[in-house]
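Alright, structures below, take your time with them.
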Structure I
Amino acid sequence: MDHAQRPLAVFDLDNTLADTAHRQHFLERRPRDWSAFFAAAPDDPPLRQGIELVLRSAAECEVQYLTGRPERCRADTLAWLELHGLPAGRVWMRRNDDRRPARHTKLAILRRLARGREVRMLVDDDELVCDEAERAGFKVVRARWATESPALTEAQERDGRT
C-alpha cells in the first residue's frame, strides 16, 4: 500500500506514551510552573501499554503524534520519541501562545487529517478530547494506563497547556 494511502494512527504523548507522574508537582502549586513542567519532559519514562500499541499500530498505519505540548518543546519531544524507539511520524504541537483547551485544538487537527486520509484511531488520555473526537465520528482508544492527575486534567482544560 502506498505510504500516502495508509490509514493514520494518531497518538497523544503525555500520559499516553510518556509518564508525567514525576513532574506533576509543578502543576500542583500556584502559580503553576509550566517552564519546569515542560523542562522535565525528557526524563519521562515510557508507558509500556502506549508504546506497545504504537508499535503494533505501525504495522498497518502511519503513526502521527498529536500533543498539547507547545512548539518550543519540539526538539526534546523528537529526541524522546527516538530514544524510546518509536516510529518516525509527524508531530503536531500547539503554537507557543495557543491556550485553547486541547479538545478544541486536537479536534481541529484531526478533522484536517481526516480530509485526506482515514484516521484509524486516536489514542489519548484526556477524556474531554476523547469525548469530542468520538462525537465527531473518530474511533478513540482511551489511554487509561497512566496514574490519574487531577492537576494535569485541570491544566488541560482550563489552561490549555498540554
Structure II
Amino acid sequence: MNFSSAVVSIPGKERFARAPFGGRVIIHATAEETGGAFGMWETFTPPGQGPDTHMHTREAEMFRVISGTYRFRCGDEEFDGPPGTVVVLPPNIPHSWRNISDEPGRIFATVTPGGFERLFVEIEATGADTPEKIAVIEARLGVVNEETEKLAAANA
C-alpha cells in the first residue's frame, strides 16, 4: 500500500457511476487513490434489484446495509440483512445480493484489494448497456459469472 494523502468524498462533490443492474453508484475511493489497498462506493438499489450470482477472483467484498433489507447469498448460505447489517464475502465463492424491500435500498461497499470499483466507473464512461458489454469489463476485472463464461468460451 503506497498512498500518502487523505482520500475525501464530500457530499455535493460525489463521483457518480452506474451498477450493472442500473442502480446509481457513488464512488468514494478508488484503488488508484489508495495505492491499491481498497475501493469504496455506495449503491442505491431499486426494489427487487441487485447483481446476479457472480464471483470475485481478486478481492474480498464488505457491505454495510444503510437502508432497505437485502438478501445475501454466499455459496450455499442465504440470509437477510436489515439496516446496520455488515457482511463480508470472501473471494472465489459465488455470491449475490438483492434489495428485497418495497422501497429503494442503500448499501455501502468496500473491496480489498481495490480495483473492482472500476466496473461502475467504466460502465458509466462507456455506456455499457447490455450483459455482453458489461461482461467484457467484468472479465477484465476478474469477475466470473454466466456472461463472462460465455465470453471466455466465445474467445477460446
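Since every read-out is calculated from the coordinates, none of them should be taken as a lab result. Keep in mind that what you see is a predicted model, and the values were worked out from it rather than measured. Cβ atoms are built from the backbone, for glycine too; each structure is taken alone.
For which of the structures I, II does the calculation of Rg and Dmax of the Cα atoms in Å return 14.8, 51? The value was obtained from structure I.
When distance in nm of label points 7 Å out along Cα→Cβ at positions 19 and 107 is calculated for each of I, II, the greatest value falls to I.
Starting from the value -5000: which structure in I, II was helix-only ellipticity at 222 nm (-39500 (n - 2.57) for each DSSP H run of 4 or more, over all residues; to 500) calculated from? Considering all the candidates, the number was obtained from II. Assign the value 12.5, calculated as mean count of other Cβ atoms within 10 Å over residues 11-18, to the correct structure from I, II. Corresponding structure: II. Structures compared: I, II; top value of relative contact order in percent (Cα under 8 Å, 6 or more apart), i.e. the largest, recorded for I. Ranked by FRET efficiency 1/(1 + (r/R0)^6) of positions 67 and 139 (r between Cβ atoms, R0 = 25 Å, to 0.05), structures I, II are led by I, which has the greatest value.
When Cα Rg over 2.2 N^0.38 Å, for residues 99-146 alone is calculated for each of structures I, II, structure II comes out greatest.
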